[in-house]
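Okay, got some structures for you below.
Please treat every number below as a calculation from the coordinates, not as lab data. All of these numbers come straight from a predicted model, not from anything done at the bench.
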Structure I
Amino acid sequence: MHQSATPAQSKVLPKTFYVYVLRSSKTGNRFVGSCENLEEGLRWHNTGHSTATRHGVPWIMVWSEVFSSKSDAVSKERYYKTGPGRNVLNSFGL
């Protein structure tokens, strides 16, 4: 009896979430956000879709961190938007 090859099983990669820091090339301002796709997030800001960052186009990504859960990423994003969190980013030179 002939045995057929087993179809390749695709691996499901775990979702990743990111916290990122952008720097405006125009104003020098910093923006902290979170997303699932860094390239799409940067494109979103640079095409003027976000009212919070529309004034600073173009933006460059200067920092990112990876998280395995959205809640962890959002928590870190919120932290970076506090006084102590901003101090941490400042200490990194961001």
Structure II
Amino acid sequence: MDTTPQTNSNAVLCIVLGTVAMVIPIIGIVTGIMGIVYYRKAKAAIAKTGEAGEGIAITGLVFSIVGLALQILIILSIIAFFGFIMLGIIAESA
């Protein structure tokens, strides 16, 4: 019989949400936050049950944080881009 512990499902969900956070714009903000929440749930469940998946959960946390940072940079870049355009339009009309 195989005695390998089962991988925690919250850890797998965490890495999936973290990957989505890095890849899909705008939706990545929500999935990044969800990935961090599921990391905390996975960490608690792994400590309680002894399941495998701690490394997967940590990777999901890193992906979620990086995804959130990318999403914030994208949003700030868009705001800055349109802000400079508006400043240019206002400066030309003055």
Structure III
Amino acid sequence: MAPQGEFEEIAPPIPSAIKLFIIGFMLIFAGVIILMLTALFSGLAGSFGLIFLLGPIPIILGAGENITLLLVIAAILTILCIIFFIVFNRRAMRL
């Protein structure tokens, strides 16, 4: 029991949405790590492509024999994500 002059600090409860976001992020991160380790230890000669958006500037990386196809797919998915973001952002602004 604490003396009368001291107060216990009580942390505010974390909302369920934030808990779900953190769990989802951790699961995706763990999945990516598992895929990378599997590719490294199995000795597969694979290809990879990456489009990283740093603000409005796309940074494109890739290596391997199928890099052209992978970068085209990554570019299409990036464009679709940007379009969905714009559409849903406009809908949210109207509400």
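Could you tell me which structure in I, II, III was used to calculate Rg and Dmax of the Cα atoms in Å as 19.5, 80?
Answer by label: II.
When helix-only ellipticity at 222 nm (-39500 (n - 2.57) for each DSSP H run of 4 or more, over all residues; to 500) is calculated, the result is -9000; to which of the structures I, II, III does this value belong?
Considering all the candidates, the number was obtained from I.
I have 16 for relative contact order in percent (Cα under 8 Å, 6 or more apart), calculated from one of the structures I, II, III. Which structure is it? Walk me through the numbers before you get to the answer.
Working: I: 32; II: 35; III: 16.
This figure was derived from III.
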